[in-house]
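Read through the structures below before going on.
Each reported figure results from applying straightforward, stated rules to the coordinates on display, with no laboratory input. Since the model is a prediction, treat every value here as computed from it, not as a measurement. Cβ atoms are built from the backbone, for glycine too; each structure is taken alone.
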Structure 1
Amino acid sequence: MARPRPIIFDCDGVLVDSEPLAARAYERVYEKHGMPGVNTSVIAQCIGMKQSDIIARIKDLTGHQFPAAADGDIWAETKVLFSQELKPTPGITAFLE
């Protein structure tokens, strides 16, 4: 019988820590749309939420109504930051090898 291959269930911070970059994407996009004040302390209250819930929570906290037509801007900015800055968690590459 073949030996089973391991499976890694990644919670953020295991393979990569994407939360800081995702938070920065929200900050940049809200600022771009003329809605300042979406900062680290606001985003910290949204960790683990899906995008629609994050947008609703930011509205509760700041009063900013994010334009639905700009929804794709958040993911676009996130992809840019991920492609430029996302790095493996220190030590994970050696562990996986």
Structure 2
Amino acid sequence: SIRIHDRPTQQLMFSKLGFSEAEAKKQFGFLMDAFEYGAPPHGGIAFGFDRLCSIFGGADSIRDFIAFPKNNSGRDTMIDSPSTISQEQLNELGIEVKKK
């Protein structure tokens, strides 16, 4: 399936999902801003180009060739992910978080 690759369609999807414009901007502003520069239609095909580049480039880590690598604890510091989910989102999904 072809992924969303333009800002108006993504904004429409966020509104259909119940996100206010402010919520969408707060959580996905980086993505919406990126769409301003254009994104090619893509269907999620990945053949390991970054891995091949790291092998041929003699890198110690594939992270040297990944555009947005995660750190050792699995965080994407560019978009602050994973991040806290609002109580409203938890309620909508029927998820209850119990603190110990």
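For Rg/Rh (Cα atoms, Kirkwood Rh), which structure out of 1, 2 has the highest calculated value?
By Rg/Rh (Cα atoms, Kirkwood Rh), the leading structure of 1, 2 is 1.
Taking relative contact order in percent (Cα under 8 Å, 6 or more apart) as the criterion, which structure among 1, 2 has the greatest value?
Once relative contact order in percent (Cα under 8 Å, 6 or more apart) is tallied for 1, 2, the winner is 1.
Work out the source of 2.7 here, i.e. which of 1, 2 gives that when distance in nm of label points 7 Å out along Cα→Cβ at positions 5 and 29 is computed.
Considering all the candidates, the number was obtained from 2.
Upon calculation of helix-only ellipticity at 222 nm (-39500 (n - 2.57) for each DSSP H run of 4 or more, over all residues; to 500) from the atomic coordinates, which of the structures 1, 2 produces -15000?
Of the structures listed, the value fits 1.
For Cα Rg over 2.2 N^0.38 Å, for residues 21-68 alone, find whichever of 1, 2 sits highest and give me its label.
By Cα Rg over 2.2 N^0.38 Å, for residues 21-68 alone, the leading structure of 1, 2 is 2.
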